[in-house]
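**Q** Read through the structures below before going on.
Rule-based calculations on the coordinates, nothing more; no lab input. What you are looking at is a predicted structure, and each value in this text was computed from that prediction instead of being measured.
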Structure P
Amino acid sequence: MAITKNHTILALETSVAQATMILANESGILSQKSFRSERSQECDLFTPLLDLLSKLPSDTKLSAIVVGIGPGSYNGTRVGIATAQAIAQVHGCRVAGLCSFEGVPEAFLNKTIWAVGDARRDSYFLMPVQNGRAQIPPKLLDKEEFSIRLAKCEGPKVTFESPERLPENIGCLESHSSAGGLLKSFLARSPEEQEDLLNVPIEAFYLRPPHITKSKKTE
C-alpha cells in the first residue's frame, strides 16, 4: 500500500547501532539519513534529523510517525520514542510503534522467520515474524530449551546480536532493522490496522521489566 495523497510520514529506527531515518510521501522518498551510534544516540541523532526535516516541503505537516520500539538498545529505543513523541506534538500527528524485527529485510520473504537473541541473565528469546509482523510476544528460554525449540523452527533465523553471544551451531543470520523496513511494514497493513497502531500508546518493547534500583531505607 502506498502513502495516501497529501500525507507525509517520518520513520525512525534508533534501537539498533546503525540508526536510520526516512521521510516519504506519495511521490516517494524525500530524504533518508543514517548514523552509527553505540551509546550516545541522544547526541548523534539531532544533526541528521534536523537535516532530514529540512527537506519537508514548506507549510507541510507530518501525517504520522513510525518508530522502532525494540527489542534492541535500551537507550536508543527510549531516545527514538521520545523524539518521535516530541515531533508528533509539534506536527499534531500520531506515532505508531513497531517491533524492530518487523523492519528487517528478511521479514518480507513471504515465510515465517524467527527473531532470536540474548535476553541476558542466562536466557534467550524466540519470536516468530511473518510478512513484516511479529506474531506473538517473545518466549524467554534457558539455553537448553532455546536450542531444542530453535532446532524445530523452519525458516530463516535472524538476530541483532553478534554471533558469539548466542549458543554455537544455531545457524542465525545477523540482520539489521531500518526505518525503511518499518515504513514498509506499516504501509503493508490495512488502513484499519494502521489506525489501530496509531491509537496504541507507545511503549518500549522490553523483554523483561526495567530493573529499578531501590534506595536504601534510612534508619
Structure Q
Amino acid sequence: MEKLSAIGKEVYDLKGCSGCHKIAGIGGDLGPDLSNEGNIVSHDMEWHKRHFREPQSVVSGSTMPAFDLPGPESDALSAYMISLKSAELPKDIERNIKMAHERLDEARHGIDEIKKKGFNVDHIEVKYAQGWTHLETINNMIYTHNLTGVYQETEAAINITREITQDVLSYKKELDHRVIQSIILIVLLAIIAVLIFIKLLIL
C-alpha cells in the first residue's frame, strides 16, 4: 500500500491537484483541505475512484472537474488519499463513525422494506436525511480535526439510527398484527362456511 500511495503522490503532483487542494498547509484553497482525508471513514478506495470519475455523483454541488484516470493511476491516487492523516483518529471515534454508517445503511433497508408494504414513511425519511447530515458534518470536522465536534455529531447520528430502528420495528409489529388479524378472519370465515354447509346437509 505504501508503494501504491507513493505513486499516487506522483499522480497528485502531475495532475496539479495542489492548485485547488491543500495538504499540510501547502496548496490552494478552492477545494477541501486533504490533510485528514484518510480519516474520513466513508471515503474508501471505491468512493475515491468514483469521485475522480464523477465528482458530483458523490459530493452534491461539487465544482471539481471529472478526471478519467486509467485504472492504475486511479488506484494509486485513491491509495494516496487514504494515506493522508495529519493525526490519527482515536479508535473509539473511528469505531463509532463506522457504526453510524453501518446503522444508517441498515436503516435504509428497513425503510425500503416497510415502504414496499404501503406505509407512509416520510417522517422516517426526514430522520434518515438528518443522520446523513450529521455524517457530512463529521467529515468537515475531521478535516479541521475538531474531535469534540466529531464526538457530538457521531453520538447524534447514532441516536437517530436508534430512533429509525424503533420506528421501523413499530411498523413491522403493526404489519404482523394485520397479518394475524387476516389469518383469524380467514379461519372464522372458514368455520362459518363449514357450519353453513353442515346446516344445509341436515336440512
Structure R
Amino acid sequence: MRITKVKKGKKRYNIYINNEFSLAVGEETLLKMDIYEGKGVEEGELEKIREFEENVRAKDYALNLLSYRPRTRRELLRRLKKKKFAPDVAEESVSRLERSGLVNDYDFTIYFLETFKDRRGIYRLKNDLFRLGVDGDTIDRALADVSIDERETARKLIDRWLRTHRTRDEKTRRRLVNYLAQRGISWSTISDLHDYIKTRAADNRSTN
C-alpha cells in the first residue's frame, strides 16, 4: 500500500491510500508519524497512525478543558469517556498530563478551596471535592494548608442573604438557617451564630 495523496482540510489532513480516502489526522500526527505522499505503508503501520492520532485528539481535548479551569483526574477521565474516547486512551492521556504537572488533584483542591471558601462551609467543600473525585487524604492535606474561618464565611452568607430577603418572622429566619445548612455550614457554627442571626435580622427589619 502507498500513500497517494495528503490533502489539507480546514483542521486536519486527509490521507489517501492507493487513491482512496483512508483517514484524517492532525498536523502533530502528520509530522511525528512521518506521513508524506509516496510513502509505502503496511496495515500495521496504519493502525499505529490511527492509535497515535486518537491519543493526540484525546490530549488536545483534555488540554482544551484545562484551558477553562483546573480539573481533577476523575473529571477529565469522565469527560474523555463521554466524548467516546476508549478507556485506555483516556487513561494514558490523563496520566501523561499528570506526569507533566498539568493535572494534580492536590493543586486542584487548593484552587477549589481558595475559590469557594467564602461561599461554602467545610462540609459542602469536602462533599463537592469528593464528588469531583478527590480522595479524603488529599482533601485533608489541602484543608490543613488553606486558612478557612467557617464562622466568618457564615457571617458573609447571612449578610448576603439578608440583603435580598425581608426577615420579619421566625419562619423566614428558619429559611435563612436552611440556606446556611445547604451551603454546608455546620450546625455547631449555625448554633454559635444564633444571636448574630437574630441581631442582623432585627437590623434588617428596621431598615425595611
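**Q** Thinking of P, Q, R, which structure, once semi-axes √(5λ) of the Cα gyration tensor in Å is computed, gives back 56, 17, 12?
**A** R
**Q** Right, next: To which of P, Q, R does the computed value -24500 (helix-only ellipticity at 222 nm (-39500 (n - 2.57) for each DSSP H run of 4 or more, over all residues; to 500)) belong?
**A** Q
**Q** Once Kirkwood radius over Cα pairs in Å, for residues 115-178 alone is calculated for all of P, Q, R, which comes out largest?
**A** Structure R comes out on top.
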